[in-house]
Structure formats: C-alpha cells, structure tokens
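Asks: The structures considered in this document are given below.
We did not get these values from a lab; they are worked out from the coordinates using the rules stated. This is a predicted model, so every value here is computed, not measured. Cβ atoms are built from the backbone, for glycine too; each structure is taken alone.
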Structure 1
Amino acid sequence: MISGTDFLKIIQKRQSDRAYLTSSIEQEKINRIIEAAHLAPSACNSQPWKFIVIDNPEIKNKIADCTSSKILGMNHFTKQAPVHIVIVEEKANFTSSAGSTIKNKQFPLIDIGIAAENICLQATAEGLGTCMIGWFDETKVKKLLQIPKSKRVPLIITIGYPAKETRDKRRKQLDEIVSYNKY
C-alpha cells in the first residue's frame, strides 16, 4: 500500500508539462493510465466517458493542430507529446442525469474531471508528464476521430516524458482557501 506521504509526493510532482522528450511511451504504462481513468468514481456509477488514446503520430499531429492557436500563441507544444488522450462525454445513466437536472449540477463533467486527474496522477507515478487541454477546435477533433456530432469533447490530455524538471508550485496560502465549520 502506498503511504499518504508518498501519494502527496506524486501530487506535488504533478504539473502541466508543456515540453516533452521525443521518447515513445511503453504500452504497459498507457494501460495503467487508462486503468486509473477506468477506476474513477462517477455519480451513480454512470461512467459518462470514453477515452480515445491517440498514439499514431500522423493522427496525433492532426489533433495537435486542432489545439494550437497562432493568434494567441497557445498550445504549440502539443505536437511534442507522443500520446494524446481525448475524453468524450458520453450519456449519463438515468439517475445521474436526473440528479444533474434536479440539483442543477453537471455531474458528467465533474466525473470527467475526476477521471482526468486520475490519468494525470497515474502518469506522474509512471514518470510521465501531462497537460490538460481545454482550448481546441472541438468540431475538427470530432471530425478527425469520427466522434458523433451529438457528443462533446471536454478535454484532451497530452502525455509524454517531460523535458523539464518539476517547477515550484505557486498556490494561495491554505488560510485563504480553507475554513472549518463555516465559510
């Protein structure tokens, strides 16, 4: 069993990497990363996701083109990452959908966020770096990957061996973000 201290070290090491080595990723590592996503909890066990692993360089580069913006200078690093995981939002089961409506919360997006972080934490434990990408041309991604028009693609995660060391984290002080028993 991993200790709480060791798990916290993985969390501390996890960062959004924007530079990758060209090394390919071993299939067993990808399999464990996908298993970590598969094991993520979801509202009413709905599991409202599909994970598309993009490891074909030609397809991966086309997906990377969908993520970068020349005007804003964003996401030009994505072609360096040897693997992209595209997360597709699938239809939630009845109880999760009903709960989303009744409570005015988007449970599938919360669930996808949890699965995405599982991907990133497992990748970190494997010695890999990741970056969650929300800025991309969703229509083009869906067309490239033959995803039905009715589906949504909330995230793409790049994965590779990081080219840079872990940075110091800049976070708010705990007393700014935590209170006990009242706001």
Structure 2
Amino acid sequence: MLQIRIHARGGLGGKSLAQIIAETSLRLDNYMQAFPEYGPERAGAPLRAFVRIDNKPIRLHEPISSPDISIVLDETLLLSGNVTEGMVNTSILIVNTEKTKESILSLLKNYKGELYVIPATRISLETIGSNKPGSPVVGALCRFTKLITIEALKEDMAQKFARKGQEIVDANQKAIDMGFKSLV
C-alpha cells in the first residue's frame, strides 16, 4: 500500500491534489482513499490531506502517521516540524520550493529519507497563471509510483478540466509535464 500525506494551506489545492491522485489511481483499477484534515477552515490555514492506494481493498480509516511520501505545498510549513513526522529513511519528501535541497535539509535536522524539491509555484504561475502547485507536483509524483501514471493522470485531468476549456486543459497538461521533468 502506498500512503501519501499532503501538507498545504487552505486555498493551495491540497485537498484537490489528494483527490486527483486517488481518482487517477482508480482509473488504473486500484483501490484508493483520499480525505482532508482541517484546522480552522479558512484560506491560508494549515491543512493535511491523506491518500492511500493499493491493488487490494483498503481497511484502514485513519490519518496517515507513517507516510511513504510526504508532499509539502507551502515551504513555510517546514518550520512547524511535523511534515516529516513518522517518516523513515525509505520515505520520500517532496517540497514545493525555489530553495536548494541543502537549505531545506538544514531546516529538517533529523530527516533521513529522500528529499526532492520542485519549483511548483513558479511552474503553475508560468503555465496555469495562478498559484496552484498541485498539477506540477502530481506530475512529479508519477516518477515515484506505478500506481499512478503520467498518461492516466493527463487523461483524468483532461476530463476534469474539459468544461473549463481547452486552454485550461493544455495549461494543466504542460504543468504536469514540467513537474515530471523538474524534480531535483
């Protein structure tokens, strides 16, 4: 079972990112769960979202305490210290930032897993025209798991955004491609 925990702020698309990951995996005949955990429900408030994907039914129904992958959509959440909670040396941390891996690691003194940084905000501003880093991040996520593929993701996103017009579909597709290629 793949367990993903997403750390975001209200309005950045953390909940939507969890749903996109889960729905794309469902398209590939996997079992999935996706659910958010809110504090104060307002824009800018910290939130966590959780995704479980497996090729067999999932019986767990609680927040993820030991994620295989943790995604941080807002680097200021690194200062809270809990983004790496429960992670082990085989875990993967993906951070939306313009900073180097070294500067992020200096903030996470006890983290021993793999760290990847992606300028997802910049990519989303360049491609989509707004600060919605989910599309580049989910594109990058496709590099780590066969439970979602970039082909299935692009197909799912095309259907999801079709009613908003081809320009929005194309912008998100480009953001996915750039995210897949931009992970450092």
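Asks: Here semi-axes √(5λ) of the Cα gyration tensor in Å, for residues 105-160 alone was calculated and came to 22, 15, 8; which of the structures 1, 2 was it taken from?
Replies: Value 22, 15, 8 for semi-axes √(5λ) of the Cα gyration tensor in Å, for residues 105-160 alone corresponds to 1 out of 1, 2.
Asks: Taking 34 as the value of relative contact order in percent (Cα under 8 Å, 6 or more apart) derived from one of the structures shown (1, 2), identify that structure.
Replies: 1
Asks: 2.8 is what came out when distance in nm of label points 7 Å out along Cα→Cβ at positions 25 and 73 was calculated for one structure; which of 1, 2 is it?
Replies: Computed on structure 1.
Asks: Please compute percent of Cα pairs over 19 Å apart for structures 1, 2 and give me the label with the greatest value.
Replies: When percent of Cα pairs over 19 Å apart is computed for each of 1, 2, structure 1 gives the biggest number.
Asks: Rank structures 1, 2 by mean projected area of the Cα convex hull in nm², for residues 65-168 alone and report only the one at the top, that is, the highest.
Replies: 1
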